[in-house]
Structure 1
Amino acid sequence: MKNLNDLTIVIVTFQTPEKIILDCLRSINKNVKVIIVENSSLFLHEKKIKAEFSNVSIICTGENLGYGKGNNFGIKKVNTNYVLILNPDVICEKDLFDKLPVVVNKVQNFSIIGFQYSFDNIFMPAGFFDEKENKEFRENFKNNKIDSISSVEWVTGCSMLINLKKFRNKELFDENFFLYFEEFDLCKSLVDTGNDIFTSRDLKIHHLGFKSSINNDKEQENKMINIKDWHYMWSSFYFYKKNFGLIYALRKYLGKLVNSFFKVIFYTLIFQKSNKDKHLYRFLGLLNSILGKPSNFRG
């Protein structure tokens, strides 16, 4: 990467609150092209954003395509060699775009480089699919014993730099997923075909987490939580079935299915609706995935 002219950022939104998307865009270098893919028929903040940001273009899909299909939609509009996938609830560190070309030129033959979090020490930004190897990496990461650029097998999808020169087409994500595990599935397919994935300590973002489509409407917020619970379980089983086999996935998730079923009964009996709904939608998502039904729940 000679300069930032060879980079495009794709941000998939779905009725994202104005402050969240503005904070994200204001943290991005103004010389970088940005494509916002709004997963509906109307982007409410278009006039304000276009007035402030000349580097931003906005495309409405007309329907909620989900994370993977929405990003595929945006990536097909990209004309640069590199695309940065960003969640709208991400704020980039001030020096990120100064460091980005430097990191890219150190590992030119990469497929994906994942970023790390500025403040969050709870969620791992990268890791390995093998449990033993992942545990060792986690310990080294928490003790600051990893290199500035480390080879890994997966990175989280809220901020991932993709080298499009390594892909034959721009339909990167499996569109059977609607929400969750799309980036892990992409990374697994790359690892299995001998491609290189890295995480960089020099590239950092602040991730607000799960706030890109939550607003002040309590009913709408509960609906979104139910959708997320359903799809987390659907996607997790589908991921393991696809990448590790049906028997492995069943052994890993049948216990969770039974556990969720009994928790639904328990929380129903003690009149705790929020906990009942949480386990009900997890149960239904997992059951539908086990039965091979598509991820078509939208609330």
Structure 2
Amino acid sequence: MTKIIAIANYKGGVGKTTLASVIAATLSERFGRKVLIIDADPQSNITEVFIPPTSFEKILGYARAQQRVFSLEWIVGSGEPIIYKATENLAVVPSKPEYIGLAKYLVVPAERVYSLRKEIDGKLSEFEYVILDLPPQMYGLIGPLIKMADALVTPVTKTSFALTALYFLIRDVRGLPPNEKPPFIGAVLTRFRTVEKANIEIYRRRARRVVEEAYMTYGMKWELEESLKSPVFESVFYAHPKLADIRALPFDPSENVRLIRVLRGKTRYSSQILNFVEPLTIEVEKRIEISEKVHGSGLP
């Protein structure tokens, strides 16, 4: 069955899109997994990462001719989605900037969440993973959408506001039925430097305490407490000078290291970045596997 991973945090600028893009790239390129990214963010950042401007213009024309829709319209049930094949193993349901003024008014009814999940498990069952790249705001769109995921991952930077956002995200997700979905498989510490060992441990303890406090507000414990050592990933998504390139001209014919680039007419991933992210991606798969053994997968 397809596994849906939601990447979310209420705070902007914590690396949600970067984390989602590199996990998707590593799963598809290094491990040969079939991956679909759903860009549910009106800012369309992950769409820009994987779809060059010339291709996006063609997609707009294709959408009009074939009566296909972009991500948010598909999510609310307004048509069949555009699925852009970036590589052999990776595809994207793109967003578009016009959604910026629209997203806060969209609501996904509970029944649509169930039908969307069934659609993914049926029509899109070729994909082993679906990664939801979500905006920082909750809206009536994002809260229900998270509920169809099999795993929730939250990037956290070394700021108190990022931890506060983590606290309220978990509270909100746990406060919406079904209360046990999706399993929170962990917070990923992002944008730390490799030399910050002591600082990393401080924030690891802080993040763990925040997760415990968020669950305690509902008289609950973290759902994977008995199976995993900590609600914070062991792998750290360290700061890396090349990661800035992901959000700036990602398709580049030069020899500069990018996440993806076009060479000789073919898309290529950056081996340097994939090497950098591979341990984290392995831990994502392990945590999902443990979560499924404990709780199963999919909506009830």
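Computed from the coordinates by the stated procedures, all read-outs in this text should not be read as laboratory data. All values reported here derive from a predicted model rather than from experimental measurement. Cβ atoms are built from the backbone, for glycine too; each structure is taken alone.
When distance in nm of label points 7 Å out along Cα→Cβ at positions 55 and 271 is computed for each of 1, 2, the one that comes out at 2.2 is 2. From which structure (1, 2) was FRET efficiency 1/(1 + (r/R0)^6) of positions 111 and 239 (r between Cβ atoms, R0 = 35 Å, to 0.05) calculated, if the value obtained is 1.00? Derived from the structure labelled 1. For which of the structures 1, 2 does the calculation of Cα Rg over 2.2 N^0.38 Å return 1.02? Corresponding structure: 1. Kindly point out which one of 1, 2 the value 1.5 was derived from, the read-out being distance in nm of label points 7 Å out along Cα→Cβ at positions 87 and 119. Comparing all candidates, it corresponds to 1. Starting from the value 3.1: which structure in 1, 2 was distance in nm of label points 7 Å out along Cα→Cβ at positions 135 and 183 calculated from? This value belongs to structure 2. When distance in nm of label points 7 Å out along Cα→Cβ at positions 103 and 287 is calculated for each of the structures 1, 2, the largest result comes from 1. If distance in nm of label points 7 Å out along Cα→Cβ at positions 39 and 231 comes out at 0.3 when worked out from the coordinates, which of 1, 2 was used? Considering all the candidates, the number was obtained from 1. Suppose you compute relative contact order in percent (Cα under 8 Å, 6 or more apart) for every structure in 1, 2: which one lands on 24? Computed on structure 2.
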